[in-house]
Structure P
Amino acid sequence: MKVLAQNEKVGADELPVDGVLRWGNGVLSLTFSVSSDGPVLLAGIVGRGMTQRTIEALPIVEILAPNSGRTMNHQRLSDTQVGSRLRFVSAQAMRSGDAFRLEIAQWDEEDGIRVLSHFEVAAEASSLRTFATLHAEKRFVAESISSLYLPVPIDEKKQDIEETTVYWADSAWSAENNWHSQKLRDGALTDIDTVTNPRVPSNRMRISSHSTWSTGEYLPMGIVETSTPAHSFSMMWQIENNGPWSWEIGEGLAGLHVLATGPTYDEHQWAAVLEAGQEFQTVPASMAVVSGNWQDAAVEMTRHRRNLVAQGHHRATQNEVGKNSSTKVVYNDYMNTLFGDPTLEKERPLIEAAGKVGADVFCIDAGWYDSNDGGWWDSVGEWQPSTNRFGDSGLGVVIDLIREAGMEPGLWLEPEVVGVKSPIARSLPSSAFFSRFGERVQDDGRYLLDMRSPETRRHLDETVDRLIAQFGVKFFKFDDNSVPGPGSMTDSETPGEALLGHGRAYLEWFDALRARHPDVMFENCGSGAMRSDYAMLSRFDLQSTSDQCNPSIYAAIAAGASLSVLPEQQGNWGYAQQEMDIETAAFTLAAGLLGRLYLSGFIDRMDDEHLRLVREAIQLHRTVLDEQSDLVPWWPLGLPDFNSSWQAVGLRHDTGAAFDGYMTLWHRSGEQETVIEVPEGVSITPVFPTTGVEPWAIHRIDATHVSVTASVERPSARVFTVNDEK
């Protein structure tokens, strides 16, 4: 066996006798099987706390081509002819600072393609990021290329499949982060008895999303967990694309696999059509694997996401704003408040109130550009301030009021969209818009700009630069409310190719924008969280987690949000109102306290008691923010059940033996008592709300469980500090 050292390269003529290569960072280790008569196989994965296991070895990349197809008749993305024909060329290990990298090159002589598989691991991490680069020596067409293809490290005799659970999440407008779990054998992977039927099963569990909403149907991630008396481990993955993707879990003759891709031809009308000398790079995907359960995998993925941001994979916070945006409290006038109908008369009292309760940023949401008395939806695109909403002095007077109240000004913007009534719909060339079959694509009174177009990018650069120069905007909420189908037919072989190009061009445009304006804070929004992926989130400061107006449902969304979004990026709305009793007002504010409190509501109408509650929430939130980047999530009630009467989420310190941190419990309805899991020697103390409510009853049942009883039948919530007394 050859263990690859940093900055070491091994060629085909230097293979070890046993054909085994091993690489890693000392925590995560990958073992590859290399031979001259087959593709490179991933034959072993060992993560934090795990031991080496014999598993079913699988090719490190699968490529589905129309001229060759698969090696057997099924509909999965594995077992491809091209994948089986690849042959090892070289492997090179590299290290730069805390980043470990491995590149494995392979060659398919028949198709004339070279494939470079990339693996990236951070120091001390039990996670990796992977993608592939395909180079064509002659014309080649691919209809699917795996970003990540991993054997699940279960027993090679497959007994462990019976004890393997899969976790996945539905995602829909105002119903984000709806997580589920199921034994694999109770779902898609029925046991077909491969002894009696000696061939690879064709069944699979497949999850995918389409068009521009990467999280509009499902989240681009999943977890498998195996727990037996002999061992337990969990593996979590995510696909990092701001557009279409697919992942599948399938069964082989001796184990399981997880395969993740960006767009495919079958699902998304995508293909990579390469002429000689051209290259294509897959969308990235990441994986975390540890000994333990799904919560342990979520913690490891939380660390990995922070590495994505901190190490600058996509320039997310590698600028001035990244140093201070993590402690800013944002007030936004939209949710359960103005709903896109701002005027000077409505904004003035809200601005004054937001400044007095301690907000740092005041964002004017949709409608600030509307001069058509409510036509803000289909008039977007020109981004000139309204001429009739803010008096003779225009939008500038509202911006001045925000600064006078001690806050920074923010604006809502939907960069990629042009309304059918906007002058921009007529002034930009046809090539700047998505089109199919010679028709400009329209969705609900809007056109989608094609970010591949130089005219589009020039228009958006001028727009954002102008608003910053004219009004000194320090915060932008970038939205995305358009779903234009599979893509455009302009300058592309397939609509899916154009859509992927559009998404990548958006990221390049945004990177350049951030470089020009390093002191501006940017929020990612897509009708709430319909484009909440880590292609976007590795770049943005904040993520809207929903457009949900019902605080009871929002509790379920907030409880599951840390499985998909870093706590410090979670923009969870808190829209307390004067007409709410104190318990209900505290219930909605609690949604944001362990994430990012995204404040809204008519706080200008509040009496002193309600205002004290809002100030108390902000004060506690700032305490959490000061240490949030050192905290990892935990779920004291287990996997959040979207329909449960109780919801819970916590944050605890990631270093040291002490179990210290915070926890939020929401009681929505039904039984007033619940039992939560709290380690022995750990106490919980309520810290919000502290006045105007009756205390909840708390007592320890046994070494690891605590009973909590809500004081009222109606919806209520409490935030606790968690302290390790050992």
Structure Q
Amino acid sequence: MKKIFLLFVAVITLQGARADEGMWIPMLIGKNYEEMQRLGLRLTKDDLYNINNSSLKDAILQFAGGCTGEMISDKGLLLTNHHCGYSAIAELSTVDRNLLDNGFWAKSMDEELPAKGITALFLQRMEDVTDEVVEALGKAKGEDYNKKLEAIAKKIEDRSKDGGKLVANVKSYFNGNQFFLLIYKRYTDVRLVGTPPKSLGKFGGDTDNWMWPRHTSDFSMFRVYADENNQPKPYSATNVPFRPKKHLPVSAKGVEEGDYAMIMGYPGRTNRYEVSYGVDLAVNAVNPSIVNCRDLRLAIMKRHMDKDKKVYLQLTSSYSSIANYWKYYIGQTEQLIRLDVVNNKKAAEDKFSEWQRKNNRADGLLGEFAKIYADYTPYAKHQVYYTEAFRAPALTRMAAGLKPLYDAYERHNGKLEEDTLKKYVNIAQSNYRATVKTYDAGTDMELFTEMNSLYYQNVPQNQHPAIYKTMLKGKDGKNKSAYAAYTTTVFSRTFLTDSNKFNAFIKAPTFAKLKADAAVQYANSFISNYNNNYQPKVESFSNAKAELAREYVKQLMEMQKGKKFYPDANSTMRITYGKVMSYQKIDGIEYNYFTTLDGLIAKYKPNDDEFDVPKELIELYKKKDYGRYADADGTLHTCFITNNDITGGNSGSPVMNAYGELTGTAFDGNWEAMSGDIAFDKKYKRTIVCDIRFVLFLIDKMGHADNLIKEMDIRY
């Protein structure tokens, strides 16, 4: 096995890929060091990643489980994106004290607000555990492979947690050809420090999302707290600001075209080794189905949010999340078609098959891919509509949370021992508490009606759950009144829409009451249909695909020994490097590498949902009161672009200059390169960054939070 690992290390050291493409493993970043120096880096290898001394990795954290943040002071001050802190800010807001819409700045640590559920995860070290994992896996396949991988990962993780003080994860790289153990510390006392008003934090809304030029001040600030020994501790009034091993100095000098740009963060998922059959399925079935569901979900939610401020605050975080990837899938599909990715991958796959034949390898690998995709394709829409339509209403998700309790009752003939009952009641309570926060009767009833109709129209009828017979009562599936009548019935015959009734059930649960509940009956029909008839097909396909992908990537790397390979993103820390760089749009329009406050004001529309701005900003603009944050050209720069390689999860990642100084926060990609998670477009790919000078300007001039300005190490 050692020889295989050495092959992987050797492959990733070789030159061949452009510097702007690639999400590189921090522990092995020294292999890229010469290229990084050529582009302008002025730090040492140990400045980037070191487990014995402080390095840049110690200033970077995974924020809230799905974004990135960075330490910007020695007192635990954290900078991330506005959209990453959005749910916490919304939850801390009320109609009377609307922090989300009005903004918030703590003028002292005493004013900082606990952000429940937000975590800060700091990487301590990485270890290669490939040999141990592969030995344990042997020649296992399918579910046997999954069980053995789960068992050896748990064994490695359990011995690495230091009695629960650390978080340990074994992660797969290169589609299961390499494995690393990652050790973290998780801090759970995280408090809101500051946020611009939503009108600035989401300036441009869905219209500007994924677009350049951009003027959004997409940032928010939090602080990590710890015990007196700097160790993780749940929220306590006695906790003190966390002291990071490393924090980033802040450069207020600005950037210029061609400047070195480096990003560290936690990119979520890419699938760049996907075969042509997978891309074809995404373009023609999966992506359009997701967009179809989300179009309708968003329209319904917005109608109700616009009518009632309370509903707006209740649903705005969910709405924002749904909208973000609604537009993403539209853009991804458009760019995959523009780049002709399916045919390009087919051509590459033909060369791969030819290489296999010339090198005495069985050349049926791509044929096996073709077969499993052909078998799976008739069911591909089912999973999308099950997730995006059936599970769209909060009531459905609340009812689904009772399925484990229902199944336990059924297995034990309606009677449960006290310990067993308590276990499943706790599961139901936990799900209910999390889901009921997003329940609004008016929104949910409309969603319930429309999503049932949408599911019926788009999922093949031979895959429908039995509940449709009850729902339609012999009527045509196009008859909306039938769905509406069924909605009224379900919502009037369930205890889930009333928290008092739910709590009463929890205190004295019975199988009879569960079986009689209309929402439970509805959810059970969908879930059972999925679990019994569809999930086995999904699992069979997933296992077969994973097995083929492992072998495909292994042989690809052997075939292209002169190419520099990097693993797909998998929510672990990565480094990317490139330059500040403008680009020419596909239709010939030249785009500068930066935007200014002048451009923001030019987009301003009073009282508009997406392009309104606070009066204070307009006054500052009229006076040109930019202070120390103006560029040498006299304007206030709002955003800039680089050619770094990022994806979802990198939101909030620090963009650093050649000296490791913070120049901005990454928050988006550009429309022309939205194929990036599957096919990287070297010509058009850009990362959109909120200029740190715009951040500082808003903290200082609008927020008047001098305490925060003084706390940072700002270099002018």
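Quick note: the coordinates plus some simple rules give every number you see, no bench work behind them. Since this is a predicted model, take the numbers as computed values, not measurements. Cβ atoms are built from the backbone, for glycine too; each structure is taken alone.
Out of P, Q, choose the structure whose coordinates give Cα extents along the principal axes in Å, for residues 79-190 alone equal to 44, 40, 38 when calculated. Each step should come with its number before you reach the end.
Working: P: 44, 40, 38; Q: 61, 29, 20.
Working through the options, I get structure P.
Among the shown structures P, Q, from which was the value -0.36, -0.82, -1.01, -1.37 of log10 I(q)/I(0) by the Debye sum over Cα atoms at q = 0.06, 0.09, 0.10, 0.12 Å⁻¹ calculated? That value comes from structure P.
Matching task: -13500 is the computed value of helix-only ellipticity at 222 nm (-39500 (n - 2.57) for each DSSP H run of 4 or more, over all residues; to 500). Pick the structure from P, Q. This value belongs to structure Q.
Calculated for structures P, Q, mean count of other Cβ atoms within 10 Å over residues 135-142 is largest in P. Upon calculation of relative contact order in percent (Cα under 8 Å, 6 or more apart) from the atomic coordinates, which of the structures P, Q produces 10? Among P, Q, the structure yielding 10 for relative contact order in percent (Cα under 8 Å, 6 or more apart) is P.
When distance in nm of label points 7 Å out along Cα→Cβ at positions 199 and 423 is worked out for each of P, Q, structure P gives the greatest result. Which one of P, Q has mean count of other Cβ atoms within 10 Å over residues 71-78, as calculated from the coordinates, equal to 17.0? This value belongs to structure P.
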